[in-house]
Structure formats: structure tokens, C-alpha cells
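**Q** In what follows, structures are represented as C-alpha cells.
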Structure I
């Protein structure tokens with residue numbers, strides 16, 4: 001079964017199976033990394049203050065923490081950070097964020113998970129005599145900022161074999177190159193050389209939470225980070241977040257990083273200020289970590305309540321929207337949650353969706369979009385911008401997720417233009433949702449041992465999806481769970497006899513009562529409760545037979 005799953009994901013060589021650190025691609029392949037290491041070494045030896053310019057999502061927060069912790073371990077005595085407020089400053093290195101860094105006495109400004117499009121912010125730094133090192137992974141525009149050095153696998157001319165490093169992964173690579181440069185200069189002759197692998201728990205979290213493709217290189221980073229967490233060697237902040245979520249660290253997987261830790265960290269940037277999240281990751285002891293993790297957990301609960309209300313309102317609006325490229329707006333929506341709402345509606349409609357909220361600036365909307373296979377969202381926004389100059393104030397992002405700002409008065413015109421662009425780029429086949437599975441499991445394979453094998457064979461994630469299976473089952477029992485009864489727990493009779501528990505999260509609308517038959521697409525996992533292990537299904541799609 002594992003051989004079939006690996007082959008279906010393009011893994012056909014035995015040498016691609018090991019996930020040891022020695023199999024990582026070398027840093028030398030990244031364009032600009034030598035110049036970056038030289039800049040950082042010069043700043044460290046001169047005892048200059050290095051200020052990290054971060055971002056307000058989980059990738060940006062983990063990258064900021066990795067930069068601060070790694071530079072301190074390598075001998076930098078003055079390291080600080082600034083992070084933009086989502087609501088007042090927007091994304092990236094703006095002139096205002098540069099001013100914040102200057103106010104902290106920066107001698108070198110280092111961006112993480114941003115900067116490749118920050119022309120104005122870098123220009124402001126240059127005008128003040130502040131050199132800028134950009135570390136980023138986003139797609140570059142037509143013009144690059146005039147930075148002292150740029151490290152980005154997706155910048156023109158970079159031949160690095162993995163284009164899928166997250167922002168935190170790029171910063172980790174810069175630290176590897178810096179350590180090598182310092183080692184060659186004799187920096188560690190009288191001081192211990194740090195083990196940068198101690199940062200891999202944060203690298204794994206940021207990589208999975210940013211939903212970048214888990215190619216072989218990223219799978220190594222994530223697997224090694226997970227191994228550290230399971231062994232009890234995670235940062236105090238990560239351990240505290242796991243405790244707040246009720247997760248046992250010895251058995252966490254990449255899904256826990258993406259759906260348990262990531263949302264709690266992101267909640268700070270969505271509702272308030274990512275500083276709380278970064279400080280949790282930087283916490284040096286369990287006591288301070290628990291306090292900060294408690295704040296993040298509380299923010300995440302608030303975020304879930306806001307999202308649930310907005311999701312229901314958005315689905316109601318979407319029901320009356322016949323566009324291929326769907327734009328949704330409500331005056332009461334929260335700016336920090338529109339991306340999540342766009343994702344929920346996209347999953348329901350299988351259409352590209354952009355959800356808008358009013359920004360703090362009068363007359364301005366901020367939108368966050370999610371796409372489907374076949375439509376590169378940032379490219380679609382670029383096309384709208386080219387056809388309608390001045391309509392969009394600014395935009396940026398990836399193929400599957402992107403954001404933009406525009407005047408509220410321009411929403412209708414943009415909605416029409418975006419729909420037209422989507423119609424031109426998506427044919428009927430692309431608009432037909434297809435669920436790919438790894439086929440049916442034989443009775444002998446539908447077993448706890450199979451779930452254990454899959455658990456050990458990860459990490460699974462974007463571009464290397466967790467195996468999904470299909471099959472037909474008889475419903476023996478149903479039970480509604482959750483405060484609002486949205487989740488359904490099934491007890492199913494297996495074709496070969498015996499029973500299995502199956503969870504259908506948010507599945508109340510498609511409930512099949514006892515005695516019915518269902519056709520499922522599902523994943524399997526190990527359910528651990530009070531020291532006992534059992535097979536458990538997680539339902540992806542359910543159809544009554």
C-alpha cells in the first residue's frame with residue numbers, strides 16, 4: 001500500500017526515501033546567499049544592531065523567531081524585530097516599518113517572508129543609510145528592490161533546485177551559510193558552534209502552516225522538526241501551544257502543525273498583533289510560554305466564532321452569485337478573517353473566491369483570495385491590473401492565495417473584471433471538482449497497522465498529500481458532536497465484518513441516518529484514548545447510496 005501511495009506522488013527512487021539532514025540541498029545553490037552571509041558576519045563582528053522585519057502570519061512569525069534565535073546563537077549581541085500591524089500598515093517592508101526599524105537603532109535590516117516587492121520600503125532604508133538584506137520566497141515582480149543582498153529561490157537567475165522553501169526555510173538556509181562563513185573566519189575558535197538543528201521545530205511549523213509544496217527538501221525539514229517535537233525538544237512556546245490544544249507531543253504529525261498550531265499562531269496576526277505569537281515562540285521558559293500560549297488559544301477561539309458567522313453570511317451571498325470568479329463583501333466583516341472565509345467558500349463552490357472587508361483607511365477594501373487548480377491567482381490579479389490600470393491599489397501573493405487593496409467604489413468593476421479573467425482561464429473541466437484517491441483498501445489493509453504505517457511514512461502535506469481511500473459502508477450508529485452539533489461521528493460496518501469509527505467534521509448537512517449506506521472518500525489514522533489505540537477514519541466526502 002505504501003509503495004502504491006509513494007508511486008502515485010512521484011516518489012519512485014529509493015534514494016528519495018531517507019529524510020536525514022545530510023540529504024538537504026546545500027545553501028550554495030541559493031543566489032545571493034554568500035553576500036547575505038557576508039553582510040550578517042560584518043554586522044555581528046562590528047556588534048551592530050540587526051533588526052528583523054517580519055510578517056503577521058505563521059510563516060513570518062516562525063521566520064522572525066528563527067532569525068532572532070539563530071543570530072543570537074551565532075554571536076549577534078543586538079538582535080531585535082519589528083512586525084507590521086495588519087490593519088494599519090499592511091503587508092511587507094513599508095516605509096513606515098522601515099521607520100520603526102530605524103527607531104530601534106538598526107544597523108542592518110533583514111526581512112523575512114517579505115521584501116521582494118518592497119521597493120518603497122527599501123528605498124526609504126537606503127535613503128537613511130540603512131542596508132537591507134531581503135530573505136523571501138514570494139514571486140518577484142518586474143523590478144527588484146535595491147537591497148544590499150537578496151536571497152529568494154524564486155528571484156530571477158536563482159538556480160536552487162527547490163523553489164518551494166517557505167520564508168522560514170529561506171532564513172534557516174541563510175543561517176547555515178552564515179555559520180559556515182563564521183567557521184571559516186575562526187569565529188568559533190573560542191566559543192561553541194551552535195547546533196542550528198535546534199531551530200527545526202519552528203522551521204517545520206512555518207513550512208507546513210504556509211502550505212508550500214512538500215518536495216523532498218521540505219519533507220526533510222518538516223520530518224526533522226517533527227522528530228524534535230516528538231522527542232520533547234521543541235521550543236517552550238510550541239510545547240505550550242500543544243498543551244493548550246490538548247495534543248500529546250509524542251504523536252503529533254504535519255496535520256497538527258497545519259491545523260492545530262498554525263491557526264493558534266495566526267490568530268494573533270488576524271485579530272490583534274503578531275508580536276504575541278512571536279514572543280510565544282521566543283519564550284525561554286515554560287511559565288512565560290504557557291501565559292502567551294493561553295492568550296493565543298483565547299484569540300483562536302474568538303477567531304473561530306467570528307469566522308463561523310462570516311462563513312454562514314458568505315455562503316448565503318455566494319448562493320446568489322453566478323460568477324466563475326466570485327467576489328464577496330459585507331460591511332461588517334473582519335479584515336483579518338476574510339482569507340479563511342474565502343477558503344471555506346472556495347471549498348464549497350470549487351470556484352476562485354475573493355472575500356473583502358473594509359480597511360481601517362476610509363473608502364478602502366482589503367481582499368484575500370483563494371484559488372483552485374488551473375488558475376494562478378496572482379497572475380489573474382496582474383492581468384486585471386494590466387487591463388484596468390489604477391483599479392487595484394496593490395496586490396501580491398501566490399498561485400493559490402493572494403491579496404489586494406482597492407477603493408470600495410471600484411469593487412463592482414473589479415468583480416466584473418476578475419470574473420471575466422477567470423472565465424477566460426478556466427474551462428468546464430477545471431470547474432468540475434475531482435477528488436483523487438488511492439483507490440479502495442482491501443479488507444486486510446483496512447487495519448490499525450496500515451494507519452500506523454501511514455503515520456510513520458509522513459510527513460504528508462501540500463504537493464505530497466496524505467493518502468485518501470474510497471469505499472462503501474453501512475451506517476450502524478450516528479452521533480452529533482460539538483456545541484452546535486455540526487460534527488458527526490459514525491460507527492460503520494466494514495465490508496469484511498467488524499466496525500470502525502469515522503468522523504465527519506462539519507458534516508451535519510449531509511448526515512446519513514442509521515441503517516443507511518454511504519460511499520466515502522476518507523483518510524485513516526490512529527485514535528489514541530486512555531492508552532489504547534484503534535483505527536479511525538476521517539471523512540473527506542460522503543454520499544448516500
Structure II
């Protein structure tokens with residue numbers, strides 16, 4: 001039984017102790033590691049003890065399109081065993097439904113919902129509000145498509161941003177409709193028409209959303225959970241003690257089948273996960289630390305058994321300084337004779353693309369969001385509201401013209417703005433030069449497809465930003481081939497290791513956390529999850545993204561290669 005909780009991710013946020021504490025108290029956002037689900041499905045395919053695969057998507061909150069494609073591919077591969085695949089949920093939003101569409105049978109409860117709303121990109125714009133507060137944003141950027149800072153400069157999305165966003169959002173949606181319609185025996189045109197005429201069709205179904213989903217061919221069965229339970233008993237037998245069907249969850253199943261990481265004799269392919277915002281310094285998993293990620297690359301480089309490295313990128317970027325530090329470690333790895341292959345996950349844009357340039361080959365999923373080759377800097381100052389509302393003014397002296405100029409409670413000195421502008425422009429030229437060298441293109445040709453513009457994986461492949469389309473498994477196999485390892489190679493995920501005391505604590509907390517949150521009533525109903533996701537999304541869009549710039553980002557030069565480019 002595959003029953004992911006929360007967001008399906010490339011890497012769990014925080015170290016093992018932080019994850020266990022969050023599970024124990026219910027204070028963390030639930031996450032499920034995508035590669036664990038893929039491993040489960042792959043192993044279950046040839047396991048004679050497994051008679052069927054159940055996708056219980058009730059607690060899944062979403063996943064990036066690239067991750068969904070990898071999971072769907074694993075399910076379709078499982079179906080070659082001729083074992084049935086069943087999907088169930090009280091509701092299907094587009095992420096849940098994409099995965100469910102790969103099933104042989106889709107079950108929906110009587111008052112269930114299928115809502116395929118497409119992909120969108122909406123943001124809050126603060127120019128007028130900042131002017132009312134008399135806060136100066138002091139933004140410098142290179143690239144008319146570099147829209148990350150538009151909310152501080154405008155009251156609406158620019159035409160350039162709308163053009164670029166519609167292009168890659170359209171690619172994602174066309175891919176979605178093609179995959180789902182093929183799986184359900186429909187056509188993209190039929191599904192598009194159904195969404196366009198949703199209200200009229202719902203009226204024809206007397207307002208019954210679940211019945212409309214059945215009549216439209218989106219689901220196969222509508223009814224109470226007893227209908228699904230009886231079907232599963234028919235397939236795998238009845239567990240009379242539990243008064244249900246025999247099943248095993250993916251985490252327990254992985255413990256039974258053991259670690260499927262290939263050991264190999266000819267050498268190893270080291271896989272390094274780079275997920276989250278790129279920051280200077282050392283940071284736990286879920287964030288890419290310049291120092292901590294570089295240390296993992298260095299560890300793989302110094303391992304004589306490692307012949308190739310695969311960087312799995314899921315990041316919109318961040319600090320330009322940290323991005324360059326990581327890139328340089330891959331340069332050293334290649335100079336040491338190691339092959340380097342990049343596998344782009346959901347997002348590998350801006351700084352996420354920067355760290356990908358020192359490689360022998362770049363793979364992207366068709367639905368990867370990449371590009372956004374551009375740089376920006378921002379120094380917000382609030383001296384005006386201090387003086388107007390509090391009567392506070394800042395004054396003093398310094399031994400050079402730079403003294404005291406980096407204070408946010410003072411107006412930005414024009415000479416300092418000129419200094420920042422020149423450094424940002426140089427940063428962009430450096431970025432373009434790295435891409436030019438990596439991709440064998442002229443700087444002029446790179447500039448034409450750069451300028452901060454975002455591309456889908458499909459388009460990025462066509463314009464030469466990536467070499468091949470495919471997932472992580474294909475990238476690992478390609479790295480082994482480039483390193484001439486043959487078929488008997490090993491695969492090792494390189495991660496920061498806990499010492500024995502920390503691991504003992506983490507294991508203890510995790511075992512306690514399996515039941516504790518539920519006992520305290522932390523589990524949420526589907527309706528609550530839907531409501532909280534909407535509220536959380538609105539607050540996160542308005543406050544969270546921009547808080548990253550104002551306080552979370554820590555580039556020592558205030559120079560950022562970052563892309564706010566996640567589809568909704």
C-alpha cells in the first residue's frame with residue numbers, strides 16, 4: 001500500500017532528529033521521500049508475495065510534476081507484472097489524480113471530488129503598499145524576464161513575465177493532459193472541453209460531482225469505503241483480525257526487503273541530492289548549504305571507489321556565492337577523473353542551473369522548470385517611515401564614503417547603488433560565461449535564451465540547455481556508462497551521517513512518533529487539509545517567498561540567482 005503523507009519530495013527537510021521531533025509533536029509539515037515510493041513499487045513488481053498495489057492518496061498533498069512523472073513511470077512498470085493497481089481517495093486534485101490515472105481502477109467516495117484546475121502562477125504585488133510605507137526597495141537586476149523582484153517594483157505581472165510563464169505552464173499542462181488522457185482512454189481535447197464546460201456538465205449531473213466524474217470516465221467506481229475494502233479482499237484476502245484486507249505500508253515493506261542500493265564490483269556512482277534554497281554556510285537537508293553540499297561532493301571525490309557523481313537538483317537557486325562554491329567542487333571532481341551527470345528534478349533554475357554547469361551531461365524531466373539565467377540584488381531601506389512615524393533619524397560619520405552605507409535605516413547612497421549595479425552586471429556576465437563554456441555556445445547565443453527566462457524541460461532540451469530527457473534512474477545509468485563501469489556498478493547516496501548517539505535518539509523518537517501524533521489528535525480531515533492548504537498557500541505567497549529575500553538569503557555580496565517559479 002502506497003499511502004504518501006504530505007508533499008512527496010526529493011529529500012526530507014531537516015536531519016533525522018529534527019524529522020523525528022516533528023513527527024512526534026505534529027509540528028512539522030509531513031513529507032514523503034519520493035525515491036522510497038519508487039523503490040517500493042520496483043521491488044513489489046517481482047515479489048511473489050505481493051498480489052496487488054494500492055495507491056491510497058487521501059493524505060497526499062502534492063508533488064512537483066517531474067516527481068509525479070517518475071512515480072507514474074514506476075507504477076506503469078509495475079503493471080507489466082499483470083498485478084492489479086487500485087487507486088483510492090476522498091478527493092483528487094491534479095497531483096493526486098495524475099498518479100491515480102496510472103491505476104487499473106480508480107475509486108472515489110460518494111461525496112468525493114475530482115478537480116483538475118490546470119497550472120497557474122499568481123503572486124502578490126506590493127509596490128503601492130511599499131510606497132505608502134515609504135520603503136525604498138533599491139532593486140538591481142539583469143534580465144527583463146527575471147521576475148523574482150517584480151512584486152517590489154510593480155502592481156501587476158509584467159508582459160514579459162506573463163509571456164514566459166504561459167509558455168512553460170502551457171508545456172506542463174499539455175504534458176499533463178496527454179499523459180492522463182492516454183492512461184484513461186480519453187483525449188486531451190475531451191478533457192479540455194470537460195473543464196471548459198464544467199458548470200453545464202455538473203448541472204446535467206444534478207450537482208453530483210462524484211457522479212459527474214464517473215460519467216466523464218475519470219473514475220471507475222463511486223461508493224463508500226466498504227466498496228473498496230471488499231474489492232481489496234477479493235484481490236488479496238481478508239485479514240479477519242483487522243477486519244480488512246491484508247496489506248503492508250511502504251515503510252514497513254522497505255524494512256522487510258532491505259536496502260536495494262546496488263553494491264557493485266566495478267565501481268560506484270555517487271548520488272548527491274541538492275534540494276531547496278541555496279545558502280552560504282552549512283545547512284541540514286532540505287536546504288542547500290554552500291559548505292555542507294560542497295563537503296558531500298568532496299567526500300565523493302575522495303572516495304576511490306566512486307567513479308561518477310550524479311547531482312539531483314531540485315532548487316530555484318539562491319546565493320550566487322554558494323552556487324559558485326558548489327560548482328567549483330564539481331570542477332575539481334572532473335579534474336580528478338570523475339564523470340559528473342546532473343539530473344534535474346522539479347525545479348533546477350537560476351542558481352539551480354548554475355550548479356549544474358560543471359558537468360559532462362545534463363538530464364531533465366520533460367516537466368522540469370529550468371533556465372532563469374539571471375541575477376538580482378536588493379537592499380530595502382526604511383529611513384522614511386522611521387522619520388515620519390517615529391521621528392527617528394540616523395546620522396554619524398565614517399572614515400570612508402562606504403562607512404555606514406549598508407545600514408537599512410539609511411537611504412541608499414547613489415555611489416553604493418552604482419557599485420552594486422556593476423557587481424550584479426558582472427555576476428550576470430559570469431553566469432552567462434559558465435553556461436557558454438558548459439554548453440558549447442557563444443555568450444551571445446546564451447544571452448538570447450537567458451535574461452532570466454524560465455523554460456520547461458522540453459524547451460530547454462530543444463534550445464540546448466540540457467542534453468537528454470529522462471529521470472534519475474536514466475541519469476544514473478548514463479553516468480555509469482560514461483565512466484565505463486559496465487553492468488555491475490554500485491549506487492551510493494552521499495549524505496551527512498549522524499553519529500551513533502544522534503541516530504539512537506532519532507530512532508527512538510521516530511518509533512514513538514509513529515502513534516503519538518494520532519493519539520493527540522493531530523491528524524486532519526481531507527476538508528481541513530484542503531482549507532489549510534489554501535490558507536497556507538495565500539500566506540506563503542504573500543509573505544514567505546519575500547521573507548527569504550529580506551532575511552533568509554545570506555549571500556555575502558547580496559547577489560542572488562533565484563527563481564520564484566513553482567507552478568500551482
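**Q** Using the calculated result 25.7 for mean projected area of the Cα convex hull in nm², pick out the matching structure from I, II.
**A** I
**Q** Next up: If relative contact order in percent (Cα under 8 Å, 6 or more apart) is computed to be 20, which of I, II is the source?
**A** The value was obtained from structure II.
**Q** One of I, II was used to compute FRET efficiency 1/(1 + (r/R0)^6) of positions 462 and 478 (r between Cβ atoms, R0 = 35 Å, to 0.05), and the answer was 0.65. Which one was it?
**A** Structure of origin is I.
**Q** Which structure, out of I, II, was volume of the Cα convex hull per residue in Å³, for residues 118-373 alone calculated from, if the result is 181?
**A** Going label by label, the one that fits is I.
**Q** On FRET efficiency 1/(1 + (r/R0)^6) of positions 94 and 198 (r between Cβ atoms, R0 = 25 Å, to 0.05), which of the structures labelled I, II is highest?
**A** Across I, II, FRET efficiency 1/(1 + (r/R0)^6) of positions 94 and 198 (r between Cβ atoms, R0 = 25 Å, to 0.05) peaks for II.
**Q** Given 1.6 as the derived value for distance in nm of label points 7 Å out along Cα→Cβ at positions 454 and 470, which of the supplied structures I, II does it correspond to?
**A** Label of the originating structure: I.
No value in this document is a laboratory result; all are computed from the given coordinates. None of these values were measured; they are calculated from a predicted model. Cβ atoms are built from the backbone, for glycine too; each structure is taken alone.
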